[in-house]
Structure I
């Protein structure tokens with residue numbers, strides 16, 4: 001297909017994008033999409049929509065979420081108005097419609113590529129949001145642990161003692177599992193930080209307990225490894241108890257994607273999208 005035609009089609013598809021009132025969801029109306037996909041009769045296009053709905057169900061999706069029915073008022077020949085059935089289609093719904101359309105139509109061939117890219121863009125955006133959340137949580141934990149290391153060094157505890165204190169805190173948070181135990185449980189290599197494989201919730205929990213320890217070490221002017229270790233154990237136990245009240249056991253949460261791999265994957269996918277523009 002000629003690049004100029006592709007460019008015009010992309011503009012036409014972009015022009016009919018609608019956004020939900022809260023600005024969080026993009027969608028397309030089926031009757032506006034119909035002519036852009038080369039269908040002149042609504043009955044024929046609706047048959048394709050029905051096929052896409054079946055594909056959605058077969059893949060485990062909820063039809064009501066991706067193909068919600070809407071009623072629209074239209075003008076008829078006599079100047080009167082009547083309601084017609086329409087669908088507010090999510091990006092995924094449009095992708096399935098394109099996949100189930102007549103592939104001999106040039107418009108369908110373009111739509112298959114267009115909505116595949118649109119879907120991949122959304123996946124990358126969601127990955128990016130998750131990455132930022134985890135990176136922010138991880139950075140806060142690094143800062144609080146750095147501060148704890150400085151605090152306890154000033155109070156007679158060396159690096160080895162800091163390692164023991166941190167490990168005892170993990171053991172309290174993870175219901176008896178040591179840092180090494182959790183690495184084995186989650187399949188983390190010995191030379192990698194456990195926090196790089198923890199979900200954002202667990203990272204935030206570790207950070208909260210560490211910040212509490214920092215606060216009390218400074219406020220109570222705690223000195224020596226035994227006193228500081230006891231404080232850190234109590235704080236991690238308190239955080240664990242709070243999570244437990246909500247039915248959450250940190251040691252049972254599945255591992256998150258390796259933070260380094262997630263960073264590389266998001267950058268790689270972003271680069272691919274830039275090359276496709």
Structure II
């Protein structure tokens with residue numbers, strides 16, 4: 001009887017407790033283990049067990065010029081992809097928010113890139129970018145331009161990869177923004193039209209501020225994912241040519257599975273984790289400052 005009373009009294013804690021414990025174990029253990037590995041000199045080529053060395057792995061990573069190049073490429077790729085996805089996603093959402101023939105079919109087609117396997121997307125775009133028979137260069141030649149070495153030119157490879165990311169993830173921004181547009185009140189629009197506001201003024205002063213929470217949520221989700229992009233890059237360029245598309249995730253992978261320096265690889269992943277966390281904090285602070 002006492003046990004029954006105790007269960008009733010603490011039911012709101014006891015019932016979700018297994019799920020909470022499982023989630024914490026699933027999240028905390030990998031992070032804690034990575035932190036521990038980053039504080040060791042674990043190197044599979046030596047055949048020796050990992051030994052605690054403090055921050056030496058971090059120091060080795062920071063002194064590696066490839067780390068800083070990968071850091072800059074990660075920011076460049078993320079900024080380029082997310083900025084374009086946000087602009088195009090908002091435009092798509094504004095178009096889809098109107099009634100027109102075939103709207104349901106367009107929405108269905110918009111979802112297709114989201115459900116495709118990233119590795120399959122990478123292979124398909126590798127064929128699309130193929131210099132001799134690919135559709136990308138065929139299109140350029142059709143309008144009188146010279147074809148490009150999309151995935152082997154150091155100056156072109158990152159924009160080419162960002163274009164793949166743009167194709168795949170713009171629909172996510174569009175759908176999130178469209179959900180925000182669907183919940184907007186019609187009263188401000190009616191008042192603005194009565195006052196003689198034009199379409200651009202209505203968008204800039206009413207639609208955009210009201211839908212800003214949804215847009216910033218989409219930007220936050222996409223930025224976190226773009227900072228951690230791996231599969232698209234690995235399946236198309238492996239980080240090449242000559243490390244020109246090597247981001248922090250690819251750099252960490254190379255340290256782990258090509259050079260077997262697991263301690264330094266874990267340290268670079270901690271830097272990536274700190275970058276993602278910092279960016280999330282900045283966007284969250286921006287939302288609060290804008291009052292959204």
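Taken together, the values in this text are just the output of simple stated rules run on the coordinates, not laboratory data. These numbers were taken from a predicted model, which means no experiment stands behind them. Cβ atoms are built from the backbone, for glycine too; each structure is taken alone.
Compute FRET efficiency 1/(1 + (r/R0)^6) of positions 105 and 265 (r between Cβ atoms, R0 = 35 Å, to 0.05) for each of I, II and report the one that scores greatest. Going through I, II one by one, FRET efficiency 1/(1 + (r/R0)^6) of positions 105 and 265 (r between Cβ atoms, R0 = 35 Å, to 0.05) is largest in I.
Looking across I, II, the calculation of percent of Cα pairs over 35 Å apart that yields 44 traces back to I.
Taking Kirkwood radius over Cα pairs in Å, for residues 89-240 alone for each of I, II, which is largest? Going through I, II one by one, Kirkwood radius over Cα pairs in Å, for residues 89-240 alone is largest in I. Given 1.00 as the derived value for FRET efficiency 1/(1 + (r/R0)^6) of positions 129 and 161 (r between Cβ atoms, R0 = 25 Å, to 0.05), which of the supplied structures I, II does it correspond to? The read-out comes from structure II.
In this comparison of I, II, the computed figure 7.5 for distance in nm of label points 7 Å out along Cα→Cβ at positions 49 and 193 is attributed to II. With distance in nm of label points 7 Å out along Cα→Cβ at positions 65 and 169 derived from the coordinates and found to be 3.7, which of I, II does the value describe? It traces back to I. As an exercise: FRET efficiency 1/(1 + (r/R0)^6) of positions 81 and 185 (r between Cβ atoms, R0 = 30 Å, to 0.05), calculated from one structure in I, II, equals 0.40. Which structure is it? For FRET efficiency 1/(1 + (r/R0)^6) of positions 81 and 185 (r between Cβ atoms, R0 = 30 Å, to 0.05), the value 0.40 is produced by structure II. Determine which structure produced the value 29 for relative contact order in percent (Cα under 8 Å, 6 or more apart), calculated from the coordinates; the candidates are I, II. Only one of I, II returns 29 for relative contact order in percent (Cα under 8 Å, 6 or more apart), namely II.
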